[in-house]
Structure P
């Protein structure tokens, strides 16, 4: 059966002599594996589009052995990401997160849109990619059911004032009295950054100015939380 889906190519690996196996996050079918036959041949018309970050209308043939690629109509290749080392590293961190969190054949429409917004912002703006990735991680955790309570301690409900802690096991902000062995202390500036990113969409990030050292600390807390919850280690950020 032939079908067309909107998809974001996450990664591709060599398969046999001339094929590749693509991992694609699609709007309609979730994360799927697709065999791209003959894609490594020099005369393949689809070769240029079977790359990470390619957002496209993807034509598939669904058979007993799975999906086979039959065509691609590229909507956006997000080419600027591939030309800049920083953009690529933080953009590929988004790919790594999607690949780890998304289960095969489960649909994630809101996360799909969130990821496209993030990648588009990294590609087309000069914003610090740490700011954009931090926004994406906060949004992703919210969609996964781990929304940050930024007004009161998530345990005792007292207003959050000082001596703030981020609990890695629950993803909650705790006061000094409620902290656990799995909590790490966070600076007030990091807490304020959480608030700013939670309250503003990607198109508003242009107006936000946060010092680089605070962005580093904010992203460090968020990536520690990803590692704890999903065993995600963002290899791309080690570049």
Structure Q
């Protein structure tokens, strides 16, 4: 009678194969994850571009910019007789007629399911006690020669984000997404400070300067051009 022997893999061989498979899978997954993150960043930029265009369209129709939404205003602007209840809040998606993913409070979410922030200038150029840009007839009453936004945008430089150089002054509106990570860098802290100043710059995940915010703004000249075309000014 013949005897048959069956030889299996040793534990060392199995371990070696698993290590090789792990390296192969990891090598394949990393580019896929990077591509997915790049896609989400592109989607965030597109969202902000669409929001900026919606602000210009709103101004052309209504002769003013919308106020921000609050956490409990159901996606609508917080407008009052002399301006806004708040000047730093969230994008008023309902007032703007924007489509996109919403949370339970009807606030627009970015690709990382975070609320998109929005600020509007509170400047009162003619000192009449009314905010120029979000008040009906405010810009026309103040006049082009005196109108001036009071928001500012800086560009961060340096390995620790400590060098902030002025990129744009007289800004009338800012829209920004906090990105995937909430970093403690100087640049990202400025965006969350509600100070009327914002920072933009290159994507960075370094230990000294983590920055992945997405920021777009509306200059006074861009707004005035749109308003003149729509015959809302002078």
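Every number in this text was worked out from the coordinates using simple rules, so none of it is lab data. Predicted model, so just to flag it, every value in this text is computed and none were measured. Cβ atoms are built from the backbone, for glycine too; each structure is taken alone.
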Per Cα Rg over 2.2 N^0.38 Å, the highest-valued of structures P, Q: Q
To which of P, Q does the computed value 0.25 (FRET efficiency 1/(1 + (r/R0)^6) of positions 122 and 154 (r between Cβ atoms, R0 = 25 Å, to 0.05)) belong? P
